[in-house]
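Any read-out appearing in this document is the output of simple, stated calculations on the displayed coordinates, not a laboratory observation. Everything quoted here is computed from the prediction, not taken from an experiment. Cβ atoms are built from the backbone, for glycine too; each structure is taken alone.
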Structure 1
Amino acid sequence: MLFFDVDPEPPATLSNAAEVALLLKDKLRDLGLTPFVKTSGKKGLHIIIPIEPEHSFEKARAFVHEIGIELAKESDIVVSEFKDTKKPGKVFADYLQNSPLRTMVIPYSLRPTPDANVSAPLEWSEVKKGLNPSDYTISSVVNRTSNPWKNIFEKRCKLEI
């Protein structure tokens with residue numbers, strides 16, 4: 001899987017991360033890839049692309065980083081370099097998790113927040129201004145009837161590097 005951690009730095013918000021995620025979705029689809037999205041359960045979004053397991057972590061990370069660099073050229077709010085992650089009001093298109101021994105919170109994981117937020121898979125139609133991580137909690141997620149990530153592993157993409 002390719003993994004983008006779309007992480008806003010205050011005063012940027014999850015709404016800003018949603019804006020960046022939608023730009024990223026369009027860019028990935030233009031490349032013939034099928035991205036899936038979920039909340040991180042805290043302040044950001046995770047974009048996942050299932051791929052055929054043919055490439056090393058290094059190649060996958062370089063590919064994700066290059067997409068982040070392109071996105072940063074297209075949007076003033078996006079940063080793609082680790083040194084820029086703490087710039088106020090920016091959204092980091094994080095590629096670094098595409099490395100050995102790195103982790104990602106799995107879908108439907110409960111997060112240690114006051115509202116008991118959940119890392120919730122989303123439909124792309126849910127990714128918009130006003131998106132709020134507190135809308136996806138231990139109490140509300142159980143009532144969701146759709147499964148946005150159904151058959152995710154049947155949608156593996158061929159990554160052209």
Structure 2
Amino acid sequence: MKAIQFERHGEPAQVLAVQERPIPAPGKGEVRIRILASPINRSDLLFVRGLYAGVQAHFPSAVGFEGVGTVDVLGPEVHSLVPGQRVAIINGKGGNWAEYAVVPTERVLPVPDDLPDEQVASFLINPATAILMLRHILAIPKGEWLLQSRSGPRI
């Protein structure tokens with residue numbers, strides 16, 4: 001399978017590379033996901049640069065903490081998911097910028113079919129980043145409003 005990895009910390013454009021890797025097999029309580037989409041989050045870029053607090057890279061290191069995919073293979077003792085089921089994924093060690101990722105079942109969330117992959121791929125980290133920014137960076141008091149206007153061309 002193809003996977004994006006890095007061998008050392010640095011600027012993403014300089015250190016990230018597509019590599020051929022073996023398709024991973026899930027262990028007990030894990031599931032293999034065929035990745036459909038994975039966003040580029042600020043946390044991913046900080047991780048590659050070696051600046052993401054709390055998560056250390058073990059080289060060669062995989063990248064991609066968030067995404068959407070379909071359940072491909074169930075590991076032993078997994079009964080809560082079924083092959084083909086679409087799920088949102090939080091991959092705490094990284095690895096969603098690949099064709100397949102193996103994660104513990106508690107790191108996947110089944111999602112309805114009527115939500116676009118692009119939205120599901122950004123379900124978990126982007127909202128948390130926005131909440132932290134509003135609460136801790138902008139320090140908007142409870143009960144106050146924030147007005148966001150959009151400028152520029154529509155895409």
Notebook entry, point to check: The value 15.0, 42 for Rg and Dmax of the Cα atoms in Å was derived from one model only; which of 1, 2 is it?
Noted result: 1
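One of 1, 2 was used to compute FRET efficiency 1/(1 + (r/R0)^6) of positions 49 and 145 (r between Cβ atoms, R0 = 25 Å, to 0.05), and the result was 0.50. Which label is that?
Numbers: 1: 0.50; 2: 0.10.
Comparing all candidates, it corresponds to 1.
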Margin query: So if we calculate distance in nm of label points 7 Å out along Cα→Cβ at positions 97 and 113 for every structure here (1, 2), which label has the highest result?
Written below: 2
Check: Which structure, out of 1, 2, was distance in nm of label points 7 Å out along Cα→Cβ at positions 81 and 137 calculated from, if the result is 3.1?
Finding: 2
Notebook entry, point to check: For structures 1, 2, which has the highest computed value of mean count of other Cβ atoms within 10 Å over residues 9-16?
Noted result: 1
Note to self: Quick check: -4000 is what I get for helix-only ellipticity at 222 nm (-39500 (n - 2.57) for each DSSP H run of 4 or more, over all residues; to 500), calculated from one of 1, 2. Which structure matches?
What the structure shows: 2
Item checked: If FRET efficiency 1/(1 + (r/R0)^6) of positions 65 and 121 (r between Cβ atoms, R0 = 25 Å, to 0.05) is computed and equals 1.00, the structure in 1, 2 -> 2
Margin query: When relative contact order in percent (Cα under 8 Å, 6 or more apart) is computed for each of 1, 2, which one produces 25?
Written below: 2
